[in-house]
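Please go over the structures that come below.
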Structure I
Amino acid sequence: MLKKLFNLFFFLLVVEALLAQQDYSTCAGNVAISPNNTYQLKFKGKLGKDKSGIQSYCNLPVSSNNLVWLQFHPPHSGRMSLALNTSGDSIIVFIFETNVTDDCGAISSKKANLVTCENRSAQDTLNPIYKCSADKNYYIALYVNKGKTPLIDLKLNYTPLTSEGTVLKDSLLLNLAYSKELPVYGIHFRDELTGFPVIAKLSIVASSLIDGTYRGSDILVNNQRKLKASLRIDSEGYYSKDIFEHPIPSTTHHDTILLAPITHGAITKLDDIYFAGGLAIILEESMPRLKRLKDFLLLNPSISIEVQGHVNDEGGNSLSSQRLSKKRAKRIVDYLISCGIEPERLSAVGYGNTKPIFPKPESEEQKEANRRVEVKIK
């Protein structure tokens, strides 16, 4: 992603995930949720008969297919809980455990393990905690009475644990400080939300003494010179980050860099994307940023994006503005496809001048801010 995407802070903790095109009322159309992120979904008000087979697992009443299906595969064994918030409707919660190689058929064929079957009211504030295993899949079915279409805010709280039951810290020390007598520069990567270590790939360009590509959550090198470094940081499941002109002193010093977990629904601007005036032709100086966007998508194959084009049209929002913004967004999508990104992971939308940052721009800087490309994580 581009600079502001790399430096994105999670001021958006509530994420809209209204996947209108996806029928998540069926197990096959489940929403694969990320842990410790908030989602908002809406029941579709289904009236038909449920054919998933969940009624056979417990005696709580399920009279229709008015369901929301979720799926979670924990990266480590640990514990999880499901926090729900609705406008007052009572919800029946099913959690099923299947082998990692199984699909929804394990539920309908009664081969899944029922972790819980419980009735949650809007007044419930306690969220039961369940064990989860890295070699299992977890399917969650939420049910409200047929015909009802309430919004639901949900969050899967997840904590990875070691075999001894302590909180897992996913750390990897790379100690390249060959001399204890020389100054040591340390760089440490941490999850912005939890503070836990994050194993990341670091590419550093500053001096032939420390230039290179490293992998770890904690990296130590000897350094005796005052430097200005360019850092490129990538870790699966996290937004990439680029830092330019990063100061490194000649004395022993440690930096902690926070990485933001990917949030579905977040929108951010793509900086340093340039087009020929009035045309959908990408200029060469845009290539470094587009290549970083391509790298981000290759590193995170489960992520899809929507490229959104905006223009500054002082005469209002004309049809030509809409077309130009859509063509520019499509050019970026075409570039990503040419780099090997699957077309089904990409879409392009042109907003013309319908969403200006400055409705009445008073300077060239404000006009330039209105001319932008943004990316939405789907």
Structure II
Amino acid sequence: MNFEPLKNFLDTCLPMLGIPGSDTVVYRGREEVFRYQSGYNDVELKTPVRPDAIYHMYSITKVSTCVAATQLIERGEIMITDPVSAYFPEFKNIQVKVKREDGTEEIRPAKNPLLIKHLLSMSSGLDYNLGRPGIKKVFEKTGGRCPTLDIVRALAEDPFIFDPGEDYTYSLSLDVIGGLVELVSGMKLSEYMKENIFDPLGMKDTSFTLDETKADRLAVQYKYNSSTRTREVMGKYENPFRFGTEYESGGAGLYSTVDDQILLADALTHLGLGKSGNRILSEAATNLMRTNILSEKGFNTFNRRTSQCVGYGYGFGVRTNMYPERSGNLAAKGEFGWDGARLSYISSSPESKISVFHAEHMGSFHGTVIPRLRNIICACMDY
């Protein structure tokens, strides 16, 4: 193994894009073979990236949420073919907004029932409109608390953008799955994940709220301004996907660290068995989670809209590598995972026994950074 090309990429190519800092870890089997911090957690103060830094995970959260849902599946508590209305009656009579041939719009009843598998695969017909009237109504009614189940039920109020199961669009679907886990388990999503995922794997710094004693470890967030081609500082605690003080977003709400997330990646690489010796999923359930369940139309839409995932299908909240030749992808078939809004990246490959977690805190350039990072890591392993 020779990781000099990877270090060079992290030290030179990422700063060229304005990315302030990163932390990357690679496992082969259960062994850490690479760990490297580059750049700054705070550019203005020139604070180097610290290995115990805490990051907003954004959509990396989806992986944990889908592990939780898959646990309920293997326990027989839910089936992916169950209608969502069996748990949340509010979704029984959903409406869909469609365009007529003359360009006008109509709102009509959905042709298909919304099933759990539609939520898991982002084929529900929900969208990612954070300003939905239903969300605003809950915020005002609860004085900004926004209890998770109140928000989930409110998502049924506004029209969907297509009939469930008929296409793919990235959406609030996994926030509904988070609410489903809470409803079925009788535990808050945070409590369920801690007991069934985080504690068994030894993930000590992963949660939906940040303990005050750890606040100094939270890395500064940045966003990229495409018009000025510069980075801008965001609010340190800013996360538009956390709708209120009591809301636990199954799609984008977690804080975590590189040390914690590599333990999750490693467990999924080993088909549910953690480095701790504790199993969080059966092999059969992990393989189900990483199996493409999109329709042909949904698959084509996913590949067209998600440039870093060309050649991938989509399972339960994760990309799954099906046709690596379509994008020159060096990762093994079956590699799966996801990435977050600020460009953190998780990857598990049961076939090659390679696990990766890469943390950043700026975002943008997903289609530029992730395919290159993935290929460099795979190539470095062979030298």
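Read-outs throughout are calculated quantities, based only on the coordinates presented, and are distinct from any laboratory measurement. Worth saying up front: this structure is predicted, and the values here are computed from it rather than measured. Cβ atoms are built from the backbone, for glycine too; each structure is taken alone.
Given 23 as the derived value for relative contact order in percent (Cα under 8 Å, 6 or more apart), which of the supplied structures I, II does it correspond to? The correct label is II.
Calculating FRET efficiency 1/(1 + (r/R0)^6) of positions 126 and 286 (r between Cβ atoms, R0 = 35 Å, to 0.05) for structures I, II picks out II as the one with the greatest value.
Could you figure out which one of I, II the value 5.4 for distance in nm of label points 7 Å out along Cα→Cβ at positions 62 and 230 was computed from? Answer for the origin of the read-out: I.
Structures I, II were shown, and semi-axes √(5λ) of the Cα gyration tensor in Å at 40, 32, 17 was computed from I.
A value of -3500 was derived for helix-only ellipticity at 222 nm (-39500 (n - 2.57) for each DSSP H run of 4 or more, over all residues; to 500); which structure in I, II was it taken from? Considering all the candidates, the number was obtained from I.
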